[in-house]
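Listed below are the structures to be examined.
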Structure P
Amino acid sequence: MHIPAKIPGLKFITVLMGIYAAIWISLEGALWRVMLMGVGVTAVSLLHLLQKYGRGRVISWPRWLGLTAIIGLLFGLGSSLLTLVFMAIKTGLHAHGPEFTLQEIQWVSQQTPLWAAVGLLIGLGLGMLTAKQS
């Protein structure tokens, strides 16, 4: 599998996430908004890492599957953890009390193993689908 030197559209997606982050800061806390922030920042960060360290490399099919599985695992895990971090940041910035209920925080925390497992499986599946293209 050949990893491209530049991932198409990454710069555009990064700018979109920056704009969303600026808007997100000013809005009241909503679970779906903070989840979008956590998932988006995790995805953009992992794609930047892939572009930086995979730039133009050709790797074997088994390594590609392992890489995509690990990236998927990190995506699921990172999305959950960054969502919790952004929940804390949002609550700290707005000094009028908690932005999120205890139930919302616990729900995101309890989803971490599930999101990690689903990310691993999706990463493995995407690795299989894209490996056949090369």
Structure Q
Amino acid sequence: MRGFICNDNATTEITTSYGNGVLLHEDAAVDARSRAMPQSCWLSHVDISLTNANSAATVSAFLTWDSGKDHPMTGEATGYKLQSGSTSNLKHVSISLDADVTAPTAQTSAGKCYLWVLVDDATGSPEVATARLHWADNRSR
């Protein structure tokens, strides 16, 4: 099986430091195609769309199993170039992960994780509008 988990409808403000974690989980109200992430799976990539990031050129991010940033899920992906969308005030990036993961007992909530994002320039108060973490239950893709 394959799927993705996503963030809620609400946006999360980000800055030039890792301050606010974005909860990723199955949320049919946001996207009917989202599916709960298994406790062991392969992570393909994460897609991130930002609003109000007019001055930002790059983004860095990582994932954790918990809301306290104590239990890493992935390493930090640094300096990924943001692309402008055709919709004004929207920038996006897709970060390849290629990681096999198994949730620890310290995971905050089963099937959920936290995305931490920062930008190189937070002028305009950038926000994570959408984030999707794509997974598969095995590497056969």
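Summary table
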| read-out | value |
| --- | --- |
| Source structure (of P, Q) for mean count of other Cβ atoms within 10 Å over residues 65-72, computed value 14.9 | Q |
| Winner on relative contact order in percent (Cα under 8 Å, 6 or more apart) once structures P, Q are ranked, highest first | Q |
| Highest-scoring label, criterion being FRET efficiency 1/(1 + (r/R0)^6) of positions 105 and 121 (r between Cβ atoms, R0 = 25 Å, to 0.05), among P, Q | P |
| Among P, Q, which structure scores highest (criterion: mean count of other Cβ atoms within 10 Å over residues 17-24) | Q |
| For helix-only ellipticity at 222 nm (-39500 (n - 2.57) for each DSSP H run of 4 or more, over all residues; to 500) computed as -27500, the structure of P, Q it came from | P |
| Entry that produces 7.8 once mean projected area of the Cα convex hull in nm² is calculated, selected from P, Q | Q |
| If P(r) over Cα pairs in 10 Å bins from 0, in percent, for residues 33-112 alone is computed and equals 17, 41, 31, 11, 0, the structure in P, Q | Q |
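Readers should treat all values here as calculations from the given coordinates under stated rules, not as data from a laboratory. In this text, all values refer to a predicted model and were calculated from it rather than measured experimentally. Cβ atoms are built from the backbone, for glycine too; each structure is taken alone.
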